[in-house]
Every structure is written in C-alpha cells, then in structure tokens.
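Take a look at the structures below.
Values in this text are rule-based calculations from the coordinates and carry no lab data. A quick note: this is a predicted structure, and the numbers were derived from the prediction, not measured. Cβ atoms are built from the backbone, for glycine too; each structure is taken alone.
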Structure I
Amino acid sequence: MEWTEQAARIVAASGASALAVGGALFAAHWPASRLYGSALIAPARPEQIALTFDDGPNPRWTPMLLEILARHNARATFFLLGKYAVLQKPLVRRMQAAGHRIANHSWSHPNFAFTGNRRTHAELTRTQQELESILGEPACFFRPPFGARRPYTLRCARSLGLTPVLWNAMAADWKATTVDQVAPRLAALIERNHTRGVASNVVLHDGGQHSLDVDRSASVAAVEALLARFNATRRFVTLDAWIPASES
C-alpha cells in the first residue's frame, strides 16, 4: 500500500509538472498571451489593417510584393532575417525608399522559447546593427520567430529600442500552395477583428527561414486579393501608425 500511495503521488506530481510545462510552452507561443510580457498586437481601430511579412527579403517574391503594394498605394511592414538582409542590401533599401517599414526578425530564425540569453542578445543585436548600417536608421519593431518568447526575449528587444510585435490574423501561408488556402481565411479573420472593434495585424511570408528557394506564390496572390477586397473600405497602415496606441 505504501508503494502504491507513493507511486500515485509521483504520477500526480509528474502530471502536474507536465501540465505546468505545457502551459508555459503554450504561453511562450500563443500571440495573445501576456504571461511573459506585453507586445503590440492591434489597437481599437477596426478600420485599419497592417500587412506584415516575415522571413524576407527574398529576391524573387519581395519585389513582386513591392509592385503589388505600389499599384494599390499601400504600405507594409517587413520583418527581415539579418542573414538574408546582408545579402540583398539594394532590395532592403528599395523597400525603405518605397515607404515600407523595415523590422527585426532575428538573424537566423531561432525559437526563442528555447534560446539562451546570450544567443538571444546576439541574434537581435547583430540584426539590428546590420539593418541600421543598410538603412541609415535603426529598426523600431521586432517579431520573434514562431511568436516564441521568454521574459528575457522581450526585455532584450526593448533594451535595443525595439517594440515587440505579435499578430491577430494568420493563415499558415508558408505551407499553402494556392491562394484559396490563404486569402479567404485572412479575410474572415479581418472581418472578425472588425466586428470585435480592433485592427487587423496580418502575418504573411515573403521568404522562408531555411532557404531563399521557397514558393510564396500563394502569399503574393493573397496580398493582391486582400488589397482588392479591402482597399476601398479600410486603411492599410504600417505598424508605426499604432505607436503609442494601446494594444488590445
């Protein structure tokens, strides 16, 4: 009986530990969680949409996006990987010259929920220094890859003058093969946010963390579809339009 009771206590303790670990990992990745600190998501401005792009710049897909955005007179925010930005400096400057905001997405796209403080600082600092060298001004925003963070992740970002950013509209476009897998889902999320009285912070991808050789045709087509649908009734903004707006 004594062994049985002890075993039961161990199992119960293990279950509680597993739940605690699971809860911590959920909080580290869920965009709306504030357990590890606050981040900019979207203010109470339901008429506004911020298009944001992760994992670029990409020499094939980013120029296509720039052309589409220019045709619709829209501006976006691009969260760049430092390892790609240094290879494509003219493209980064072209993005800036077109009025888009350039932001920090780390150097190599680690999962910061599992990254030590030293590497976290190096990833953000190296990217920040390279972007400032390219642009002549520092980036102002940081989105953690996968949305993953620990308390130090956001503290480190803020110490570098970066506002942490998450999102409230995403449609897994990085694995989509057709526009119909992306645009309808994002449009529905934008409408839902509008009904809830908040702006939409939309995540799309113009690159991929593992390689420049990725297919982002579905993402590009989705941007065209969203601009065609919402440009007459909503306002597309860059993230600096929401500073110092209250986050929701």
Structure II
Amino acid sequence: MAETPLARAVRLYVLKPQDDGARLRLYEVLSGSELVLPLASDAPGDEVTPETVEIGGVPHVVAHDSIGAFAGGEPRPTATLSGLALAQMLDGQGAGVALHLGGMADPFLVAPESLGWLAANLAGGPERVEARPLALHPPKGLPASLLTSLDRRLAQGEGLARAAWLAAVDWSDGSRGHLLAFVGAQAGSEETLAAGINAAVALSEAEGVRMDVTFLSEGDPVIDRLARVALRFDMEDPNEAPTGPPRLR
C-alpha cells in the first residue's frame, strides 16, 4: 500500500519535532486529509458514534488514513471526514485523535489542544472580496513550501474542476496579491475548493501572502489572459471516462 501524504508528514514531524515548518506542514496535511473512523457497533438508533480509546487518561477518537486498513477484515461501519472537520467536531470536547497510519506500528496521537489550535486557526474560512483584477502577471515571490501545499491541495481536489491557474494580480482597490482561478468547477464544489486553498495559505510559512480564489466558467475571456502569464494546474481525473470524441494532439 502506498504511503499517504499524512503518513509522510507525520514521519517528517517525528524526525524534526522542533521544526516549525514540519509542524505546520503536518497541520496542513492533516486538515485536508480524508480520515476513516471506525464506528462503535453499539451506537443507539441513527446516532453516529466513533470508536474511542483512552490513552493517558484522555479519550482519543480512532482514525485511519486509508480505507485499506480494513481490507480483508470483518466488515464494520465506518465514517469518512476531513481532518479539519474532525478537529472542529472535537474542539472543546477534551478529546484527542489516535491516528493509525500505514507502515507505522503505533498510532500517532494528536492532543486535544492541537485540535483546538487547528480549528481556531481555520475557523474564519475564506472571505469574499469585491475588487476587480486590473492586471495579471506571472506568479512570483511565493515560498516553495506554499507552492508544495497548493499542489497537494489541488491534487486532493482532482476531478472537482478542470484546471486551476495561479497568477500575480493588481487589484482595482490598489492592492496586490495572487489569484488562483478555478476553471470548470463542479457545481457545489466551490466552498470545498476555496476552503482548501485558505488552509494551505494559513498553515504555510508564507506570512503576509494574499491569495484570492475565483471560479470561471469554460470560455471566460479571462482564461486567455491567464494562459499567457499564469501557472496551470491540471485537475481533471485521469481515471474518468471521456464523454466526447478523443482529443486531437
């Protein structure tokens, strides 16, 4: 089984526990990772109750980084949600998370205060702005750690949009920053995609970086301007069956 990005981030953090970059990367990857929670079999009615274990006198919700952990075993009920959603659910409850990661014998423990920090730092989510882009330029000055986080987040959103374009931008209110434009996003995916980019920026080492997100429909004239200067991320699912004639190359 291939090692998940979350398992890699945990391994890096364990090797460098005092490294702020490794710590922030772990928080960022955890927030966007899909976790699989085994459910308590004796949950009454329709109530969903995750399995918990007590470690050091503190309850910890059991979570796995892959559904593959249950392969070959007895079928059992599970729930899947993002690390951020789990952190928000447990915030203030005094419970941590016991992460079971592929290739690691012992679970990695995330303390209640760490979950609270993650939930608090991403509580605001992305903000809406009304300024208009006046000029677009090639992206510049972004730290490599942020570009790596963006690439990982966009890979997690594969299939939710056709592509994303990253450019530097001059806004009509006189400010400058960067713009990430999604093209051909699926209906209803906008909030998820925007929240993922917000988390990537908030939990990176890129202090003072402004990253705005917009959604463009196919054929929008702005796409031609972006194509001349922006960095493109292909987000189409390579496993999705084509719906039209093959592309000519």
One of I, II was used to calculate FRET efficiency 1/(1 + (r/R0)^6) of positions 100 and 228 (r between Cβ atoms, R0 = 35 Å, to 0.05), yielding 0.15; that structure is II
Supply the structure label, taken from I, II, corresponding to distance in nm of label points 7 Å out along Cα→Cβ at positions 36 and 68 with the calculated value 1.0.
-> II
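Match the computed value 17 of relative contact order in percent (Cα under 8 Å, 6 or more apart) to one of the structures I, II, and report its label.
II
Ranked by Rg/Rh (Cα atoms, Kirkwood Rh), which of I, II sits at the highest value? Could the numbers behind the result be given before it?
Details: I: 1.04; II: 1.01.
Going through I, II one by one, Rg/Rh (Cα atoms, Kirkwood Rh) is largest in I.
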When you work out distance in nm of label points 7 Å out along Cα→Cβ at positions 28 and 60 for each of the structures I, II, which one comes out largest?
-> I
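Where does the value -9000 come from, among I, II, when helix-only ellipticity at 222 nm (-39500 (n - 2.57) for each DSSP H run of 4 or more, over all residues; to 500) is the thing being computed?
Details: I: -14000; II: -9000.
Only structure II yields this read-out.
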